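Following are the structures in question.
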Structure 1
Amino acid sequence: MYATHLVCKGCGSEHPLEARFACDRCFGPLEAAYDREAIAAGVTRELIESGPSTLWRWESFLPVRAPGRGLPVGNSPLIQADRLAAELGLDCELYVKTETSNPTHSFKDRVVAVAAAKSVELGYEALACASTGNLAGATAAAGAALGLPTYIFVPSDLEPEKIIAAAAYGATVFVVDGTYDDVNRLCSELAYDRPWAFVNVNMRAYYAEGSKTIALETAEQLGWRVPDRVIAPIASGSLYTKILQGFEEGRSAGLLDDGPDPVMHGCQGAGCAPVATAFAGGSDQVVPVKPTGIAKSLAIGSPADGVYALDVARRTGGSIEAVDDEQIVEGISLLAAATGVFTETAGGVTAGVLRKLAERGEIGAGETVVVYITGDGLKTIDAVRPVVRTIAVSPDPDDVDAALERRLASTR
C-alpha cells in the first residue's frame with residue numbers, strides 16, 4: 001500500500017490514516033496522500049492487467065489493501081454509443097461508462113468497497129451511512145457480504161424502491177423527517193459517540209478514493225489514454241473531482257498517454273443546482289439550497305466538494321450546468337432508446353446536459369467523449385411512468401395489425 005497519511009484540503013495539515021471526520025485544525029475535508037514516486041517506480045500496465053477484474057486491480061492507488069472478502073465491484077462496461085452520437089448530430093467518439101453492472105447497480109458500490117475495507121482494517125464492527133438513495137443499498141449490501149450490522153439513514157422523501165432495497169439486505173433503516181442535509185448532520189453527530197464506521201462521514205477520506213477507479217478503469221478501456229471530454233453528475237461534487245484526480249494520478253504514475261486534462265462538464269438537476277448556479281454566476285462560493293425535483297440521488301443542497309468542483313470545471317475549460325425535470329426524463333428516454341442503457345434520474349441529468357452541449361456545438365469533431373451513468377433506471381421507475389405508452393390488444397393477430405396501423409397513422 002502506497003498511502004502514507006491524510007492531508008487537509010484546506011490548510012494542508014497532515015493526519016494519520018485513521019477514522020477522522022475532518023481536519024482537527026480548520027475543520028476542512030481530508031483526503032489520502034500517497035508516495036507518488038514509489039507508485040511510478042513500482043506500478044506498470046502489466047501489473048495492473050494481471051490483477052483482478054474488479055476495482056482492486058487499482059489497489060496501488062487506494063488507501064487500503066485489497067480485502068480477502070466482499071462483493072465483486074468495478075470493471076463496468078464502456079459502451080461505444082455511435083447511435084446516440086448520430087441522434088445528437090455529433091461527429092465524435094462517444095462512450096457511455098455505465099455503472100449499472102455493479103452489485104447494487106450504482107457507482108456507490110465502488111466507494112463503499114474501499115470504505116468498508118478500511119473500516120474492517122481499523123477494527124470497526126458496524127457500517128453506517130447517510131444516503132440520498134444509492135449509497136443506502138451499497139452500504140447495506142457490503143455489510144451483508146462482510147457479516148456486519150448496518151445502519152442506514154435516509155430522507156423521508158426518498159424513492160421507496162431504494163428504501164426497500166436497503167432493508168432487503170437486513171440493514172436497519174432510519175427514515176429521517178428532513179432533507180439529506182438534515183440526515184448528514186444527524187449522522188455527523190452520531191459518528192462522535194457511536195462505534196460505527198459511517199462510510200461517508202468518519203470514513204469519507206477513504207470512501208472518496210473509490211471514485212478514482214472509475215477514471216483509471218476508463219483510461220485502461222480506452223487503450224491507456226484519457227478522453228478529451230467528460231460529462232458526469234454532481235451531488236456532493238466528490239465523484240466529479242475524483243474522476244479528474246484519477247486521470248491525473250494515472251498519468252503521474254506513467255500508466256497513461258501524455259496529453260491535456262479532459263474538459264470536465266458537471267451536471268445537476270435544476271431542483272438542486274447550487275454548484276451550477278455558482279458556476280453560472282462566476283462565484284467561488286456555493287450557496288446552500290433546499291432540494292426539489294426528481295433527481296433525488298443528486299439532491300445535496302450543501303455539497304461538501306462544491307467549491308472544488310468549481311475549480312475543476314474552470315481550470316479544464318469545462319462547465320457545470322443544470323437541466324429541469326422534463327429534460328431529465330427526456331434524457332432517460334434518449335439514452336435508453338439510443339444505447340440500450342436504462343438509467344435513473346441522475347443519468348437523465350447527465351444525458352440532458354450532453355444534449356445541451358451537442359445543441360450548442362461545444363463537442364468537437366473527432367473528440368473522445370465519455371458520459372458517466374451512475375445508476376440503474378429500475379431504481380426510479382416512477383420518473384418515466386408518465387411518458388411510457390402501451391397498446392392494449394386482444395389475442396388476435398388481426399387486432400395487432402390494426403393497432404399498428406392506427407399507431408403509424410397517428411405519427412404521419
Structure 2
Amino acid sequence: MTAAALAAVNPERLAREELARRGERFGAAVAIGKAAAALARGARRALEPAAPRLLIRPHDTPGLLDPGWEQMTGGHPLPDRRSAAAGERLERWLAEIAPRPLLALISGGASACVEASAADLTLEDLAATQRALLASGLPIQTVNAVRKHLSRLKGGGALRALPAITGRLPHVLALLLSDVPGDDPAAIASGPFAADPTTYAEALAAVEGLDVPEAVRRHLAAGARGERPETLKADPPEVETVLLASVKTAMAAAVSLARRQGFHTVEGELEGEAVRAARELIERGRALEGAAIALVLGGETTVTLRGAFQGEAGCGGRNQELALAAARTLAGGGGELVFTLATDGQDGPTRSAGATVDGNTWEAIRRAGIDPQAALARHDSRTALAAVPGALLETGPTGTNVGDLAVYLRTSM
C-alpha cells in the first residue's frame with residue numbers, strides 16, 4: 001500500500017500532466033516546499049527558455065540537478081538564518097521579475113524553510129513561537145493563522161511582493177500539493193499566494209497560554225487593534241489555483257489496491273491526538289464486519305507535550321506515536337495490523353516515515369528491555385519501536401508531501 005499511495009502523489013508526474021493539458025508557457029517559476037524539486041522537474045517543458053527560476057526547500061529534502069534553477073534551502077520544522085535569507089531573496093526575486101506569467105509550485109514545508117518576519121519581530125521570535133505551536137497540539141490551520149500574522153510572505157504576502165503593472169498583477173498559476181486537512185489553499189505552506197480568511201484577533205487568541213515571546217504578543221495585539229495591516233483578504237483575479245493532489249489521492253490509491261487484494265475497505269479522516277486516534281482507528285476497524293478488513297484514514301494527528309515532558313520528550317513523531325499507542329491496544333491479539341505513513345518520508349524530527357505494529361509488538365518492546373508504557377508517556381516512540389526489527393518504516397525522503405496515512409488491517413480475529 002505504501003508504494004501505491006506514494007506513486008499516486010508523485011509531484012513530477014502530476015505537474016507535468018497538468019501543465020501539458022493546459023499548454024501554457026510561463027516567463028518565471030518559483031518552487032517552494034518539500035516537493036519543490038519534483039514539481040520543478042515536472043514543470044520544465046512549460047517554462048520559457050530564459051525564464052528566471054527560484055527553488056527553496058528544507059535542508060534535508062531532495063535537491064534538483066538543474067543549473068537553470070537558483071536553489072536555496074532553509075530550516076524545518078523551525079526557521080533558521082538560511083530560511084530568513086531565502087525569504088529575503090524570494091521578496092527581491094518577486095519584485096524584480098518581468099511582468100510575464102508566473103508559475104508558483106507550492107508544497108508543505110515552505111512555512112519554515114522560507115521566512116520573512118514582520119518588521120518588529122526577529123527570526124528568534126518566530127522560531128520560539130513555532131516551537132511553542134508545535135508542542136501545543138493545535139490543529140495546523142490554527143498554527144498557520146499565527147504564522148501568517150508574523151510574516152511578510154505568508155497569507156498572500158508573496159502576491160503583495162509582485163510589482164503591479166498598470167494596476168494589475170501578472171497572471172499567476174499556483175499548482176498546490178496539499179499536506180493539510182481540508183486542502184485550503186490559504187493553509188498550504190501558510191498560503192503565500194492565497195488570500196487569508198484568518199485575523200490578528202484569531203492569532204492572538206491562539207497563543208493565549210502558550211510560551212511565546214512577549215514581542216509576538218505585542219505584535220498580534222497591535223494587529224488586533226487595527227494598528228497593523230491585515231493579511232490579504234481577497235484573491236486577485238489574476239491568480240489561478242489548482243490542487244494537484246492531497247492525502248485523498250494517496251488514500252484512493254491505497255483503497256484501490258486493498259480492494260483488489262480482497263479486503264472490504266472503508267476510508268475516513270485522520271485527526272486529533274495521536275494516542276486517541278490510535279484507539280479510535282482500532283475500534284472502528286474492529287466494528288467492521290468481514291473476513292478481511294482495511295480501514296484507511298488520511299489527514300494529520302497532533303501530539304501535545306505537557307508539563308515536564310515539554311523539556312525532556314524523547315524521539316518520535318506523530319505517526320510513530322500513533323503506531324506505539326496502537327501496539328498497546330493490539331497487544332496479545334492476532335490477525336490485526338496497523339501501519340502509519342508520513343508521505344514525505346520523515347515523521348517529525350526523525351528519518352522514519354512511520355511504523356508497522358501488531359499484537360506482538362508491545363511485548364517485543366518489553367523483551368528488548370524497554371518499558372513501552374513509559375516510552376509512550378514521554379513521547380519516545382521511535383526508541384521503543386526501533387527495538388523491534390522491522391517495526392519502523394524507512395522510506396527515505398520521498399520528494400512528495402500530502403500528509404499522513406494510518407491503516408488498520410484485519411484478516412482474522
Structure 3
Amino acid sequence: MSGIPPRYPLIGIIGKTNVGKSTFFSAATLLQVRIENRPFVTIEPNVGVGYVRTRCAHTTFNLPKCMPQNSTCLRGFRYIPVKLMDVAGLVKDAHKGRGLGNQFLDDLRQADVLLHIVDVSGSTDEGGNYVGIGKHDPLQDVLVIESEIDEWFFSIVSKDWVRVKRSLETLPYDKALDLLHQKVSGLSIRRDHIVKSLKAAKLDGGKFSSWGDEELRIFSRYLRIVSKPIVIVANKMDIPESEDNLKRLMRELPGRVIIPTSSEYELALRKAAKAGLIDYLPGDSQISILRSEALTPKQKEALRNIEDFIKKFGGTGVQEALNTAVFKVLDMITVYPVEDVSRLTDSKGNILPDAYLIPRGSTALELANLIHTDLGKGFLYAILARDRRRVGSDYVLSDGDVVKVVSTLAHG
C-alpha cells in the first residue's frame with residue numbers, strides 16, 4: 001500500500017440544519033481527559049477532538065497499567081483522538097452556492113470519512129424547519145445531501161476537462177493516473193483512490209478521450225464513495241416513530257452503514273458522568289447511578305429511558321458511529337510503538353505511551369516513516385513485542401501489535 005494518511009483521521013459531520021449535528025458534535029467531544037502529548041495544538045472553531053475506543057494493549061499483555069501520552073486509557077479501554085469537523089447545514093443546490101454551500105463543502109476537502117446526521121424521526125423538512133414527527137421522509141435527506149456532495153466532486157473533476165483530457169491521452173497510463181491524481185489532490189485524494197474508483201466504475205485501462213459527461217459523473221461518484229465514504233447516523237432514535245423510518249432506510253439503502261443513534265441521550269450521559277452523578281464511559285452498554293439522592297424524579301425517569309435505549313441498541317450510537325467510521329469504514333488498526341520490547345516502554349519509561357491509528361495493510365517501514373522520517377531512512381528491522389520476533393520492512397502489521405523499530409538513524 002502507499003500514501004499512508006495521518007494517524008489522526010479527520011471525520012466530517014454533515015447534514016441539513018436542525019437534525020442534531022451540534023448535539024452529536026458536543027456529545028462526541030465532551031470527554032474530558034488528560035493527554036500528556038496533546039495531538040492538536042490549534043483547533044479551528046468548527047473542529048473538535050473526539051475519540052475512538054479500543055481495548056488497550058496493556059490488558060492483552062496482562063499488565064496492571066499503561067502510561068499513555070498521545071491518548072488516554074480508561075478501565076482498560078484506549079481512547080485515541082480523532083478530529084471532528086462540524087460543517088454548517090447543507091441545503092439542496094449547495095454545490096451551486098446556495099446557503100454558502102460552496103464554502104461549507106470546501107471545508108470537507110481534508111475529511112477522510114463523513115458522518116451524515118439524519119433526522120430519522122422525519123420531523124424537519126428539507127430546509128430544517130420543524131413540521132411534526134413523521135411528516136418528512138428522511139430517505140430524501142440522505143439522497144439530497146449525497147447528491148450535493150457528488151455534484152461538488154463532479155464540478156471539481158470536470159473543470160477544464162477538455163484540456164486535461166488532451167494531456168491524459170498523450171501519456172502512458174501510469175503517468176496519466178499521476179496527472180489525474182494531481183488534478184484532484186486538493187480533495188485529499190490518494191493515488192490508490194483513483195485506481196480503485198476507475199476499477200469500480202469499469203473505466204480502468206480505457207481511453208480518456210472517450211469520456212463524456214456520463215463517464216465523468218460515474219467516475220466522480222465512485223471517487224467520492226472511495227475517498228469520502230459516508231456513514232449514516234440515524235439520529236433521534238429515542239423518538240418511537242423513528243423505528244419505522246429506520247427500517248425503511250435499511251430496506252431502501254441495502255449495504256449502507258447505518259447507525260441508530262440518540263445524540264441527545266449521549267450528551268445527557270456525558271454531562272451526568274462529568275457531574276459525578278453516574279458511572280459511564282463512552283461506548284458502554286450500561287450505566288450505574290452513583291448519587292441517586294442528587295437526582296430529581298424527572299432525571300431518574302430520563303435515565304431509565306436512556307438505560308432502556310442502550311440495552312436495546314447496545315449504546316447510544318455516538319461512540320459506535322466514530323468507531324465504525326475509523327475501524328470499519330476506513331479499516332484502520334491500532335499499533336503501539338515502543339523502544340523497549342521487554343518493558344513495553346519508551347525511552348522515558350512510559351508503558352505503551354502512544355497508540356497509532358494506521359490503515360490495515362500498513363508495513364513496518366511505513367510505521368517507521370510515520371513515527372519519524374529518519375527512522376524510515378535508516379530502517380533495519382522491527383521487533384514484535386509479543387513473541388520478540390524480528391521482522392523486515394515489508395511485514396504487514398496486525399491490530400494491537402506492539403512494535404520496536406530498529407534504525408541506523410536515531411530520532412528525537
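Values in this text are rule-based calculations from the coordinates and carry no lab data. These numbers were taken from a predicted model, which means no experiment stands behind them. Cβ atoms are built from the backbone, for glycine too; each structure is taken alone.
Among 1, 2, 3, considering only mean count of other Cβ atoms within 10 Å over residues 229-236, which has the greatest calculated value?
If we compare mean count of other Cβ atoms within 10 Å over residues 229-236 over 1, 2, 3, the biggest value is for 1.
Once FRET efficiency 1/(1 + (r/R0)^6) of positions 173 and 397 (r between Cβ atoms, R0 = 25 Å, to 0.05) is calculated for every structure in 1, 2, 3, which label goes with the largest value?
2
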